[in-house]
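Next up, some structures in structure tokens.
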Structure 1
Amino acid sequence: MKKIVKLSAAFMGMGIPAYFLARFQQGCIDRWKEQADRNQELYWVMDQWLNICQDGRRLEEYFIKNKYQNIAIYGMECLGQHLVKELRDSDIKIAYVIDNMDNDLYLDITRVTEKDELVKVDAVVITTLVEFDAVCDVLSQKLDCPMIAIEDILNEI
């Protein structure tokens, strides 16, 4: 509320159109900054993953060490897709992916939404970089297993 008051006072002499233009511009700037922050976080995660690969290690090691043989993957954007590819020829079974987008990138893997009935798995890997706690809250109502952030896996390898 204070922000709007400050803006309106600053643009009082410029008229209503200038006020709304300034608010629109600030909204754009805020969204661009938020996207830039997400992109930077994605960059750091992908850089860490690439370093692991270049060291000759694989994410499969984490799942074997923790005895997670049957997993689900939440989120099928960039990180989720790479995780599927990495685990494709491993001993780790991907029971299904959880994604609200209607894409069939991997026709041989069942895709469900968080609203569907979720089959028991050893763990769920959450590949989204934002809202981890909110995702865990929703999934933990349907599943009784560890919810693991992709970043945590990368940090432990």
Structure 2
Amino acid sequence: MGRIMAPHGVRGWLKVRPVSESPAALLDYKNWWVRDARGTKWREVRQTAGRMHSGVLLVAISGVSTREEALLLRGADVGVSRAALPRTKKGEIYWADLEGLAVVNRQGVTLGNVAEVLEHGAHPLLRVMGATGPERLIQYVPAIVERVDLKARRIDVDWGEDF
């Protein structure tokens, strides 16, 4: 739901770039999960204060009280427990649900699996990792993503094997 960008000030506050439809929504959750920048381990933290400022969140979390401690969290992902999130409406999908899905093109070729969804300005990108093929960045837009089938764990795309 966000990424820690940098420290803010000298008292351990953090700048967090939200990646949700409603940028301030992350402030509604007091318990956050933070995954270090290497993406290896999640740990639970408590958000103790926060506000929106110029399109980013400025937040304080428990256990971080200095700029140096905040600096160690730069690049970390921020999420919340799945149980705390609202149910999706028809046609909505949480980005986390796309991770691990097979990506198959119109010719029936499996291009790989979604490793992560990246926020990239105008639209999200699917980072697709093939078992033997190259890494691909595929735009998550209706012109390319034709169907997402969560039950079959598959995304159908209009994307050439040689792209």
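What follows is calculated from the coordinates using simple rules that are stated; it is not laboratory data. Remember, it's a predicted structure, so these values are computed and weren't measured experimentally. Cβ atoms are built from the backbone, for glycine too; each structure is taken alone.
Check the numbers for distance in nm of label points 7 Å out along Cα→Cβ at positions 96 and 128 across 1, 2 and tell me which is largest.
2
Going by distance in nm of label points 7 Å out along Cα→Cβ at positions 56 and 80, which of structures 1, 2 comes out largest?
By distance in nm of label points 7 Å out along Cα→Cβ at positions 56 and 80, the leading structure of 1, 2 is 1.
Using distance in nm of label points 7 Å out along Cα→Cβ at positions 88 and 136 as the calculated read-out, with 2.1 as its value, let me know the right label among 1, 2.
It traces back to 2.
Given structures 1, 2, which gives the highest value for relative contact order in percent (Cα under 8 Å, 6 or more apart)?
Once relative contact order in percent (Cα under 8 Å, 6 or more apart) is worked out for each structure, 1 has the highest.
When helix-only ellipticity at 222 nm (-39500 (n - 2.57) for each DSSP H run of 4 or more, over all residues; to 500) is computed for each of 1, 2, which one produces -16000?
1
By the measure distance in nm of label points 7 Å out along Cα→Cβ at positions 48 and 144, tell me the structure among 1, 2 with the highest figure.
Structure 2 comes out on top.
Check the numbers for volume of the Cα convex hull per residue in Å³, for residues 24-71 alone across 1, 2 and tell me which is largest.
Looking at the calculated values, the largest one is 2.
Here mean count of other Cβ atoms within 10 Å over residues 16-23 was calculated and came to 16.0; which of the structures 1, 2 was it taken from?
2
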